[in-house]
Each structure stands twice: as C-alpha cells, then as structure tokens.
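Bear in mind these aren't lab numbers, they're just calculated from the coordinates by the rules spelled out. Predicted model only: the values in this text are computed from it and were never measured. Cβ atoms are built from the backbone, for glycine too; each structure is taken alone.
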Structure P
Amino acid sequence: MKKYFQGKVILITGGGAGLGRALSLEMARCGARLHVLDLSTDKAIDTKEWIIREGGSVRFHKADVTDFAHFSQLIDAIYESDGRIDVLINNAGINITGEARDMQKEHWYNPLNINLMGTVNAISLVYPRMVGQGSGQIVNIASMAGLAPIPLISPYVASKFAVVGLTRSLRLEAEGLGIKINLVCPGRLNTSILESSDILKVNREEFMKQIPFAPMPLPAAVKKIIRGMIANKPMIIFPGYVRWLWWADRYLPFVLKPFYRYSLIKYRKLRTENFV
C-alpha cells in the first residue's frame, strides 16, 4: 500500500471530515502528497495539522466544487505547483431526508449540484490532463443509494445513481487511455452526513433510532477502498448487505418492496408539521 501511494499527488474533495478525512490521513501515512479540498475551514485545518504532525505532505484549499470558475483556477494552481495530479477522489457530498412532497427547489438542487455536478466539474478539469500525461486514477464515491431506489432520500438517490452511471461509462472510455476509474458504493458509514443533513417533518433523534444498519467504522471502510483502488476494481461495494441490496434490486426487486413500505410507515408515524 505504501509503495502504491508513495509520492503520488492526490486531490480529495470533501477531505476535511468523515470518509474524506480518513482517506486523507491513511494516504498521507503512505507518503502521498495531499491536496485537501473542503468548504469547512476548521475541519480541514484540523486534518491538515494532523497530517503535518505525522510528517505527511498536505495543502488545504477552501473550495466549492460547484463553483466551476474558482475550481478551475485551483486545479491550474495545483498543476503549476506539482506538475500533475495522479489520483482524484470525488468525495464531496450532502444528503437530504424526507418525502418528495415536502421538498423545495433547494432540497433537490443542492444534492444534485454538489454530489453530481461537483463530480462532473472535477472530472472535466482533471481527466483530460490525466489523458495527456498517460496515467492517473479517478475514484468516485457514490453510495448504496446509487444501486437501489431507497425511499425518503430521492434527491440523494438521483445524484448517486447518476454518479454510478457516469463512473461506469467513463471507465469504458478510460481503459484504453491508461486511466483507472473506480466506483465506490458503501453502506452506512460512521460519519456525520445524516446528523448534519436536513431531515424534513420528523424529529432527528427519533429518526436516527430507526435506521436499520449500524455504521461501519471508517478505518475498515478505508481499507476496503484502498484495496479496491490498488486492484483497480470497477466497483468497490461494501459491506455485505449492500451487495445483497444491489443483487436483490436487479433480480428480485419484489423482495425489497416490503422493506421499503415498512420504512415509509415508520417515517410517517414520526411525521409532524412541527418540524420544518
């Protein structure tokens, strides 16, 4: 693992917290030269300071992946300083939980803009240069929500289904050009994405109690992702229940309908107009 990442220039979006932070720390341990992008300065600076204390190489950039003009300038600056980007990890993302009938325009647009168009922006700026240099690797972090039509998170599902299709299509194009493309579809991870995202019409604490799967520890998730990257797996899907969900949705979708209905019933029992 150390040999694989030693000296590589790696750009991680949403790298200040959660999975992005965990990936940044592990790759820094392996001798990579990190560029961490995040909108949260406090979180990213904490990540940067930890990497520096461990003797790693890192630069933090406060950036909005949906701002193409600023993002383009930042990418230009990275190429000017480092000469290349060897690995791009598109990790920035947000979620919104609720029924579609309660969602306003921003509830739809924000996940699509960040989760999908942020990924598109990064690819459009970095992929052609990787082709020019004849090497590179792009890792797109999707979700189990990109593999099955999970209710109550429709904007997130839409954005992640799009990322799944984009990644699989791009891999076919990139194979003959020396570029590795990997798709990551994890289940629930031990991050704050649910705790920090909007949840409509229900009490957050009560809703969190009803989520069926325990969060996977980040160190275990990072190992899965890095092993998949090194092996150049087209799809890195974990843990086991996500593979089952994907398989069932493709071949036995009727098996999942009772589970989806039960999730909706439980959510609607919590529903109240007292919560925005």
Structure Q
Amino acid sequence: MRGEFIDVAGTRLYYYAAGTRGSGDPMLLLHGVPVSGHLWSDVVPLLPQGYRIIVLDLLGCGRSDQSRAASFGIAAHAERVMAVLDVLHVERACIVGHGVGAAIAQSIAVHHPERVSRLALINAVCFSDWPDRKLRALRACLPLLRALPPRMICDAVERRLLAGHADAARGARAVTRFMRAYTGTTGRDALLHHLRDLHAADTAALAPALPGVRVPTAVLHGERDPYCPLERSRRLAYTIPNASLETIEDAGHYLPDEAPVRVADAIARLLSR
C-alpha cells in the first residue's frame, strides 16, 4: 500500500493504492463528508484479490488540500475525481461511494458513463430530500459559524458522527481518525465550505438521468442510519435498472466502518455480475 499526492487544477489531492493489478477494472472508493479515506480502512484488506484499489481523500478532507478557492459541490468533486483517474491512467473503474461520495459516484455515472464499469452506492445521498433540517438551519447561520472557534465546530461535528454510528464504541474510535483534518482554522473553514456548497439541487438534477445508468449497481443501506432513510435507498435501487438492494441490520450511516465484512462481500458479489 502506498500513498501520494496528485496535483489537480492547482490543488493537491491525496490517495493511496492497494491490491494488485489483475484482469478486472480498478476499484475507486469515495468517502462522504465530513470523513476521509480512513472510512475504508477495514474494507480494503477484505476486497477480492487481483484488483487495483484506489482510495481518495476528497478536496477539503483527510490529507488533501483544504482550499477555499475551489468549489466543494458535487459536480466539482466529480470532475476532480475524473482528473485523478486521468492522471492514474484509469480508463474504467468500479466506483464505490458512501454518503456524499455516492452522490459524486452518481454524477460520474451520469456524465461519464464510459468511465464506469460498476457502481456501489452506500447509504447514498440522492434525490432532493436532503440535507436534514438541522443542517439547513446551520447553513443559514454560516456567517456566525465562521466566527466560532474551531473546537466548537469540531465538537458539533463529532456529535453528529457519533450519532451516525449504531455501535458507539466503534464510532468513538472512528471520530478520532476522521476529525484529525479539521482541528484548526483551515479545517473548520473546510467543513463550513462543504456546508455552503453541497445542495440537494445537484442530486435532484441527476435523478432524471439515473434510469439511463446501465452498469451493474449495488445499493447498500445500514438500517439504523439516522440521516438517510431506507426508503431513499429503495427508491434509488428501483430507479437504476440493473441495481440490487441490500439492507444491513444493526448498522448506521457509516456502514463501511461498522460492517466492513458485509460491505466487502457486497462489492465482491457486484464484481462477479
């Protein structure tokens, strides 16, 4: 396993590669917000052999730059992901996305279908009924939030991350890893930048094109997710023609962290389709 930085449009994005090159298309794992590639730490060793695995930190997350000049919207993230694939000479990949990362995966599948061999969407942000009321209220208070100390913002984000885990002990360990990037002023600003730029209009605009996504698709959902209702994942699986739906009991929003074996097994089944 090796990690390095890639320059994309004047920003640095961090990724690490694992696995081995084989006959199958590479896998690209996309986390959501506000976490990082650490989300996939326990999934990667369980994935099938013979595949190149690429784990990316989105701009503003993990070890990637926390640029205030770039857009953190879904379409902008998707185009940066495409630039990373270009730099790595990846023509087609199985795109695996969680949360906002799943929204980015949908954008890639709609706008760059020739680059996607398979699609896995985990506790996906999709359609128009997000974010929840609390996040919408916080967005309205952005000028005030920018004046708060980073620690206050981090405390609120940590509480939300913990609430997204069904397993409190595992959630506490995950929060320690996920929050390393956000403890300073630039980290606080990156969190608020995402809050400003992520809008349901972006996924609502993708929805009419989802029936045109023809690649094998797996939709996974942790049944104890307090943020993404199961009905949304059911609708997503119904809308994409070649999609399956798997629900996982006793797991919350951060499914790759809480149920890595189930997630890896679901991806293995997807690769065989």
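See the values below:
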{"item": "Origin of the derived value -0.54, -1.12 (log10 I(q)/I(0) by the Debye sum over Cα atoms at q = 0.16, 0.30 Å⁻¹, for residues 148-203 alone; candidates P, Q)", "result": "Q"}
{"item": "Structure with the greatest value (metric distance in nm of label points 7 Å out along Cα→Cβ at positions 188 and 260, set P, Q)", "result": "Q"}
{"item": "Structures P, Q, by mean count of other Cβ atoms within 10 Å over residues 60-67: label with the highest value", "result": "Q"}
{"item": "At a computed 17 (relative contact order in percent (Cα under 8 Å, 6 or more apart)), which of P, Q", "result": "P"}
{"item": "Per mean projected area of the Cα convex hull in nm², the highest-valued of structures P, Q", "result": "P"}
{"item": "Structure responsible for -16000, with helix-only ellipticity at 222 nm (-39500 (n - 2.57) for each DSSP H run of 4 or more, over all residues; to 500) calculated and labels P, Q on offer", "result": "P"}
